[in-house]
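Rule-based calculations on the coordinates, nothing more; no lab input. Small disclaimer: the values here were computed from a predicted structure and weren't measured. Cβ atoms are built from the backbone, for glycine too; each structure is taken alone.
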Structure I
Amino acid sequence: MGNEQYLIVSYFVVGAICLGLAVATYALLRRSFGALSATAPGGRLGRILRRLFLVGIIVPALFGFFSVTFRSCDKGTYEEIVEDQAYLVAKNQEQLSAALAHIAIALLVWGLIVSIGFLVLGKKKEGGG
């Protein structure tokens, strides 16, 4: 397999892996998040959060994947990029790393959303009861 074919195949394979990691993260945390969001007051907010959770994990992973550019100071043209397979491998690793970092940040944001929700819920119960 030549470097050009490697670039094409590896780009789609790494993209699929990033998407798979996001879906696996969602699948692992779906029930826990669903149980937490079910305690949200009103019920409607909980349903909205549960539906947004999938998008809120997959979109950041894809943003991370697409945020990596193959151009650099040393490699400005397509021919220069394709000529070095070690560079292509490094960029694929960078794509995976960026996708995982974006997933981690998304999980932190979701944790913050849930924490704020529980604080608000706790204050309403203290004030109302």
Structure II
Amino acid sequence: MNAGSIAGDIDQLYQRAVERPGEITEPLLIEWSEGVAEATGSDRDLARAMRRAVRTARKLARYWTEHDPDRLPDWHNGVDEALGGQGWQAQLEILRAALESNPDSELFEQVRQRHRAVHFGEWMEGVSYEEWLATR
């Protein structure tokens, strides 16, 4: 399982927590965590990011149990409203680690996008993947 796929799995979990918060139960989170752990192996940094994602999903579900997600234009806005940029931190951690260990232009762009969501600012603004790679 690649980092982009894992980040996408976390997005799906968060979407579920915003749109259907009642479905985010401890058994579901345990099953989800075990499934991801099986697919990813024993990477400690990844495991830490996954624990963060589970905690974030719990927080989102608690928040959206008490609020109306139907008023949102998009589930992404639900993460932003409930947790701000820190709601996207787990995905950014996973993508950054993958970019460091296995540089790839697609990962570079994903890190750029996720960085903006977490830090509300550009990462490597005006720097291409090739330029970044040459400076490593």
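Just a few scattered comments:
- Structures I, II were compared on relative contact order in percent (Cα under 8 Å, 6 or more apart), and the highest value belongs to I.
- Given 1.6 for distance in nm of label points 7 Å out along Cα→Cβ at positions 64 and 88, calculated: source structure among I, II: II
- semi-axes √(5λ) of the Cα gyration tensor in Å derived as 42, 13, 9 - corresponding label from I, II: I
- Label whose coordinates, when helix-only ellipticity at 222 nm (-39500 (n - 2.57) for each DSSP H run of 4 or more, over all residues; to 500) is calculated, return -30000 (choices I, II): I
- Each of the structures I, II was assessed by FRET efficiency 1/(1 + (r/R0)^6) of positions 8 and 32 (r between Cβ atoms, R0 = 41 Å, to 0.05); the largest value belongs to II.
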